[in-house]
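The structures come next, written out as structure tokens.
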Structure I
Amino acid sequence: MNNTILRLSIPVLLIATIGLGILFLPFGDQTAKKTEKPSKQQRIKEAIEYHNKRTKDLKLGYVPNDRLALAIEQTRELQEEFALQKTKFSRARFRERGPKNIAGRTRTILVDKNDPSGKSVFVGGVTGGLWKTDNITSSDPQWRPVNDYLENINVGCLVQSENNPDLMYMGTGELYGIFRGNGIYKSTDGGKNWRTMNSTSVAIGGNNFTYVQDLYLDENDRLFAATLTGLFYTKDNGRSWQKLVDGTAHEIERGGNWLYVATDGEVHRADINSLQFRSLSRNSGFPRGFSRLEIDVCKASPSTLYLLGNQR
């Protein structure tokens, strides 16, 4: 009998002791100090240090402020030179056209080929979905969401067929903001309704199409997709895909019979018929030290390529 009472009293005593410890734990350290807010001078100092760290020349180790004055002077000279050209574009004035109060950066713009007037415009926003206006020339264009029930609203790129304007494709996901997508969507009624291409969904395509950076649709309606894992293309409406280039692909451009794709630090080119890509980055004079690359082809001279890079 005594042994039973002893065996029971030990667990009870332990539970009581732990309970007291839990009850008194928050009040045990009465000497803890609250985190003090940095002074105004300290915050200013930290802001200056942060700014210097962002803008300094890595080779020099300091901010070359003299270059700012030189850049401003060069900008003014270019503006004056541009104004003297008296071209139609030199008289252009940009006006804000919305959409207003809509979340997400505008990532893609597409003038609807089904509208002969050229006034109907689609825009896709990162985390903002797909929107359309029927009159972009209005002083206050009225925008409407194309579909409030899309499975993914991280719209990054749009293409429309030259042969059949009712055929459209929309890429989702944006790598730069790390907004995950869900493959490529297809519309066969001019953008009114959209459905996921099953072969590009996460369930079937895996991570190959979670970040679709750019799309290109050629004159034969072959679809090319620049994604996180490379450049892919399909010639059978998405039933099967072939990888053409490895590495994170950022942009696709066409110049004459040449197809270009920009990947991390490299530009690749292939004849549109053979699709045998080779890197142009091995050529002498190609800029080094870039990660993300954006490219554009001169329409007047398809062999002239412009490149914009983001240094590592």
Structure II
Amino acid sequence: MTDGMSVSFRVNNAATGVTTLNVNGKGAKPIRKSDGKQVDDLKANGIYTVRYNASTNAFILQGEGGDYSLGDFIQDKNFEYLPVIWSFAGHTSYVYAVAVDADGYVYSGAQDNTVKKISPSGDEVWTFTRHSSAVYTVAVDADGYVYSGAQDNTVKKISPQGVEVWTFTGHTHNVYAVAVDADGYVYSGASDDTVKKISPQGVEVWTFTRHSSAVYTVAVDADGYVYSGAQDNTVKKISPSGGEVWTFTGHTGSVWAVAVDADGYVYSGSLDDTVKKISPQGVEVWTFTGHTHNVYAVAVDADGYVYSGAQDNTVKKISPSGDEVWTF
């Protein structure tokens, strides 16, 4: 068994009591929480991840999950193993943002002030080092150009080869969010309470100033409408010309994540621990309350399934009607 090895599995039948995990016939190992305590419940259909700790000869449960006691052996039939494809450890501090292009290349931004391009097989392609502080957000367009926003108040456009194309210095505080549309226009949100539209050449097109506090997240749809979430607990829809279309006030905490689907429905995640679906007219469709702590990330697929990540250490898949499908 390799120290740090990760194993993910789906529990087909609820497992309780004294439990160990035997992977590939290597012998039963106890599953424990990070504090060393044994866990006592694994829920049926739950997806769990553990990492092997060679110093304690035990698997450590990652995030929320069940507890087990020593001695129990989980039968292989109870689990559907979900192998980790690769892990990239090239950053030297927290990773705040990832994006992926159509060819499977991954782009990451981190507190080590860098943006990295990672191959589909998990190898580093290049590192961009022109930011002077933490990189909070990254996006990539259809041509492989990368856009990054950072604590140094700038937005940068980076070529597919990792070379700086331009730097936008129009913000006066940390840039927390960037998005890019099909025409290469960039949208940025910052803790100067503004959303800005930037041309493909790096020139400011307009500034939206209707938020009353830091803007943490932005998204753009195929028609050029922009959606922003902020510390003022609101989601706003902004027209392609920079005018406010509507404001959604259904959250009771800061909004850290927004996504929009092809039909104009908006999905928001908040520090009130909820995910909300909002109609194209700005009306709440449903609220998902399955998380137990701050929701920092949301995404939506072509079929309307929503994916959310939260401070409760879980990722959840939510159906188009707002019901939980699974928890990772």
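Per-structure values
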| read-out | value |
| --- | --- |
| Computed 1.6 for distance in nm of label points 7 Å out along Cα→Cβ at positions 203 and 227 - originating structure among I, II | I |
| With Cα extents along the principal axes in Å derived as 64, 43, 31, matching label from I, II | II |
| Distance in nm of label points 7 Å out along Cα→Cβ at positions 59 and 243 - structure with the largest value, from I, II | II |
| Answer label among I, II for the case where distance in nm of label points 7 Å out along Cα→Cβ at positions 43 and 123, calculated from the coordinates, equals 4.1 | II |
| Test item: helix-only ellipticity at 222 nm (-39500 (n - 2.57) for each DSSP H run of 4 or more, over all residues; to 500) calculated as -6500, pick one of I, II | I |
| Comparison of I, II - label where percent of Cα pairs over 17 Å apart, for residues 187-274 alone is highest | I |
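Every read-out reported here was derived from the displayed coordinates using simple, explicitly stated rules and does not represent laboratory data. Just so it is clear, the model here is predicted, and its values are computed rather than measured. Cβ atoms are built from the backbone, for glycine too; each structure is taken alone.
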